[in-house]
Structure 1
Amino acid sequence: MIQATVRSRVQSVARIALVGVHGFGLHHLRNLARLQALGAVDLVAVADPQPPEAGSVPPSALVYPDLAALLANTPDLDIVIVATPIQTHAPLAILALTSGADLYLEKPPVATLADFHALALAAESAQSSVQIGFQSLGSQALPALQELIAGGELGELLGISATGRWIRDRAYYTRSRWAGKRSINGVDVVDGVATNPLAHAVATALHLAGAHTTADVSRVETDLYRANAIESDDTSVIRISTLSGVTVLCALTLCAEESSEPFVTVHGSQGTATFHYTEDRLDICAGATKTTQTFGREDLTENLLAHRRSGIPLLSPLADSGAFMRVLEAIRTAEDPHLIGSEHVQWEGTGTSAHPVIEGITGILDRATTQQKTFAELGVPWAATKATGAANPHQHRRP
């Protein structure tokens with residue numbers, strides 16, 4: 001009955017609830033205010049154990065301490081948006097689906113592959129649509145780049161790489177109890193460089209390689225390190241073998257000399273195309289020709305609304321996060337990241353603004369993506385092993 005009620009309302013203004021109004025939840029509040037001003041949505045309720053910032057939630061929206069209370073008092077929801085800590089995604093998302101509403105779930109979807117399968121079953125049972133918050137997949141540069149690849153303008157596809165060079169200071173890891181954690185009291189979190197801050201780089205590279213579902217990934221190799229006093233990795237190489245034969249190499253750090261916009265590069269025998277996904281900018285170098293083009297981006301909440309109205313495909317559906325979840329699972333079950341020796345790390349700044357810089361990390365990441373090798377295979381001085389070849393970078397530590 002709930003499901004039928006929701007489906008009968010798809011042509012009207014969508015009734016939306018937001019779970020999590022701090023952190024990235026503030027972005028959703030701003031976006032929902034924009035959509036509400038356009039008459040597309042009605043934010044009817046929010047839930048968070050911490051009170052919202054003054055003025056961040058419209059007066060018409062009811063505020064609840066948790067999702068259970070919200071659902072008990074808010075009938076006929078069309079969409080529930082979940083923007084909460086990683087370890088809470090699975091239980092909150094599955095609870096939200098019991099309302100019969102469609103779901104927008106922030107990235108990463110959940111913290112384990114088992115939870116991913118459980119969420120997929122819950123969505124199927126509820127007959128609800130689930131959009132995952134990989135915002136880069138809404139870029140109009142992606143279909144243009146896929147057309148370029150298919151047309152052979154870059155020649156034979158040799159591989160795809162993702163590069164991220166960001167700076168995160170001590171304050172970043174003290175902002176919440178789950179930041180930089182692999183688990184909390186036995187509950188998986190997996191808040192590492194590839195699974196949270198630079199997860200878009202991984203997801204976008206997989207998308208361009210045609211790896212969407214869990215079945216599209218044949219092997220994941222991980223080479224994980226940390227310079228910070230955290231549990232998770234802050235500097236890593238992830239090499240992904242896909243069933244299509246395309247290798248994806250992700251070289252990522254939060255300990256760069258300076259922050260720069262992350263990018264995904266398509267390597268062809270006759271040229272390269274580099275997608276700067278935070279800027280929706282595409283740089284193409286084919287032969288002697290170099291071009292740059294900036295594209296628009298479709299908002300994922302608006303895409304979900306359009307999907308409800310007319311059935312157009314979701315840009316980031318749950319099933320298409322399966323390949324990313326294979327990567328997250330490999331990181332989750334890998335041995336703990338290796339600590340990089342202090343002789344290779346320089347700290348800059350003071351107090352909570354201090355951040356580590358790994359010596360020569362920019363050049364190391366460039367070598368990794370160009371040669372499609374792990375740190376261990378490159379013989380980086382601080383790597384766990386200096387052997388070349390497969391170097392056993394994917395040793396599992398726990399189920």
Structure 2
Amino acid sequence: MAVRIGVPKETAVGETRVALVPAVAEKYKALGAEVLVERRAGQLSHIKDEEFAAATLVDSAAEAFAADVVLKVDPPTVAEAAGLHEGAVVIGLMQPYKAFDSIKALRDLKVTSFALELLPRISRAQSMDALTSQASIAGYKAVLMSACMAGRYFPMLTTPAGTLRPAKVVILGVGVAGLQAIATARRLGAVVEAYDVRAATREQVQSLGGRFIDTGIDAEAEGGYARELTDEEKAKAKEIVDAHLIDADAVITTAAIPGRPSPKLITADVVDKMKSGTVIIDMAAEGGGNCELTRPGEQYNHPNGVFIYGPLNIPGMLPVHASDQYARNLMHFLTPLIVEGELKLDWDDEILAGSVLTRDGVIVNEGVRARVEGGAT
């Protein structure tokens with residue numbers, strides 16, 4: 001019997017993305033799968049129902065959740081999870097360090113769930129890496145937001161009235177989002193400086209035309225993430241980086257640590273010293289923000305004239321391409337599991353073993369299980 005793939009409409013507040021686009025639906029159909037899409041699921045991503053020609057449109061979310069495999073952007077709510085049958089498979093950005101009620105519901109219902117956030121960082125998983133695809137989109141959009149909020153041009157311009165100097169943009173954190181932010185700010189003509197505790201990112205910054213802020217500290221850790229700095233290292237780095245922040249026209253922060261509060265990189269005293277009109281776009285607002293004064297989800301003007309904005313779900317601001325890239329990430333994950341139209345889970349595959357969240361009534365990932373069941377923080 002052909003595997004049924006269900007795609008419900010996302011219900012989280014402010015979520016505009018969808019887990020399937022028409023081109024990907026056609027690929028699933030070619031694999032022998034039956035695709036069920038809830039009507040208007042793609043509406044906020046500017047996809048009309050009739051564009052899902054390779055899928056069957058269903059009138060309710062319940063019909064989509066009754067499928068064998070359910071594709072989601074956000075984790076299913078407890079109420080939505082109740083519509084899943086035992087042994088069903090859910091794949092998505094499951095927010096494993098946050099959506100505890102959903103995880104418990106999936107566990108108790110004996111649903112097999114995969115969190116793309118838990119994908120092993122191996123080359124074979126790159127095409128499935130939704131964190132990377134969405135972070136790249138967010139980095140691009142963050143620069144556009146800073147340019148719109150700034151009261152100045154970003155590029156240098158020579159006019160009959162005189163020459164206008166380019167804006168100086170400082171980017172904190174040189175991961176995927178930071179690199180895309182550097183590239184975008186440079187395309188707009190800004191002078192870009194970037195800092196990361198991982199000294200190995202210097203060449204990446206320079207290759208994009210940016211200047212690396214060197215503090216003499218290297219905090220490279222396993223898996224490409226950064227280790228926690230010592231108090232002495234923090235003080236040294238802060239002194240050097242703060243001098244660049246105070247002179248900036250726009251600052252974009254990108255430092256987020258999965259499952260932990262965002263590190264505070266910009267203190268209130270530094271904001272007080274910044275120039276009036278400086279813009280701070282805090283991309284780590286979902287984890288509390290990299291700036292001490294960030295108000296997640298809000299945009300406000302500090303008394304000294306500095307604009308601080310902590311946007312949430314930035315990829316959702318570009319839903320067309322965010323949905324396209326995300327749907328393809330899911331496709332690369334799911335396609336090897338469909339053999340002659342049927343779902344075949346190979347638990348010896350390190351990608352499945354590494355990304356599985358719940359299975360057979362158990363929270364498989366040890367770190368998540370400790371938080372959900374043991375009360376760890």
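Throughout, read-outs are computed from the coordinates displayed, never taken from laboratory work. Note that the coordinates shown come from a computational prediction; the quantities given were computed from them, not determined experimentally. Cβ atoms are built from the backbone, for glycine too; each structure is taken alone.
Points worth noting:
- With Rg and Dmax of the Cα atoms in Å derived as 22.2, 73, matching label from 1, 2: 2
- Calculated for structures 1, 2, distance in nm of label points 7 Å out along Cα→Cβ at positions 35 and 67 is largest in 1.
- Top of 1, 2 by FRET efficiency 1/(1 + (r/R0)^6) of positions 83 and 219 (r between Cβ atoms, R0 = 30 Å, to 0.05), largest first: 1
- Each of the structures 1, 2 was assessed by distance in nm of label points 7 Å out along Cα→Cβ at positions 99 and 203; the largest value belongs to 2.
- Which of 1, 2 yields 1.1 [distance in nm of label points 7 Å out along Cα→Cβ at positions 171 and 355, calculated]: 1
- Here mean count of other Cβ atoms within 10 Å over residues 187-194 was derived from just one of the structures 1, 2, and that gives 25.2; the source is 1.
- Highest-scoring label, criterion being distance in nm of label points 7 Å out along Cα→Cβ at positions 123 and 323, among 1, 2: 2
- Among candidates 1, 2, the computation of relative contact order in percent (Cα under 8 Å, 6 or more apart) that gave 19 used structure 2.
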